[in-house]
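Participant: Got some structures for you, see below.
Nothing in this text is a laboratory measurement; each read-out follows from the coordinates by a stated rule. Remember, predicted model here, so these are calculated numbers, not experimental data. Cβ atoms are built from the backbone, for glycine too; each structure is taken alone.
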Structure I
């Protein structure tokens, strides 16, 4: 149910910005990126989905590299809502199928992105909410010059700027 509900974000992105080539999404446990990716790719099979995790909680990054679900020994990120020690099999399978790449950002990258969002756009985002933008600003994901990228800004943590 959570994955299906999160899918509405993918529908909204494709409706509001149909020219989007790449969608960059933060990953906690994997529900948000799974639902968003399924819905966006159902309407736009060519849209590229990039996941972003904190260096201090690389749950799906390590799981994908291992080819199986990996449980982390510890979480060291300040972005609490992105700090899942393990994912569920369903999320792992969906991310493996629909997500092109998962990149890692530091807490400092997320703090810098949160400040940038505030000063450039008046958007008050906490660390989780700024993770996707952090991947772009820190060069962890490098978009092609003609690539149209949408970074999802969302989160519910209390670790604001």
Structure II
């Protein structure tokens, strides 16, 4: 489960894949889970409602965004692995955030949900054969491989982890 070739994912996602230090996808999930659990545990309920600027997401909004996006990326990976022929839609992350109601939830509840989703993500990718990982599909009008979706998922979390460290602490 090694890093995908750049011709198997949209150029936009190169910045995410470059953030993943591991060459092996499953090792990347294991290592990142430890890092993220530590980060989530360091955020208090009070801190979780902080937004670094007007019209920016709170930490609760941001974590809910990570959950929603990981679920969408996993759905795409599942569809690609199963040779889905239908083109999958894109999504508007801001519309999702507005309608998620994250700020009405407890931080620990959202953090627990992220950990549960991440566990399911790891199990999903462990279940894919090498052939399934190499299959391609179309999401948001762009051809992408199953394994690319895994690395994009990891990189997306690292991208937002960096934003949290730079702008929320």
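Participant: For Rg and Dmax of the Cα atoms in Å, for residues 65-144 alone, the calculated result is 14.4, 42, so let me know which of I, II that is.
Facilitator: The correct label is II.
Participant: I have -14000 for helix-only ellipticity at 222 nm (-39500 (n - 2.57) for each DSSP H run of 4 or more, over all residues; to 500), calculated from one of the structures I, II. Which structure is it?
Facilitator: I
Participant: Using the calculated result 40 for relative contact order in percent (Cα under 8 Å, 6 or more apart), pick out the matching structure from I, II.
Facilitator: The read-out was computed on structure II.
Participant: Can you say which of I, II returns 40, 37, 29 when Cα extents along the principal axes in Å is computed?
Facilitator: Source structure: I.
Participant: Next question. Work out distance in nm of label points 7 Å out along Cα→Cβ at positions 73 and 89 for each of structures I, II, then name the structure with the largest result.
Facilitator: Largest calculated value belongs to I.
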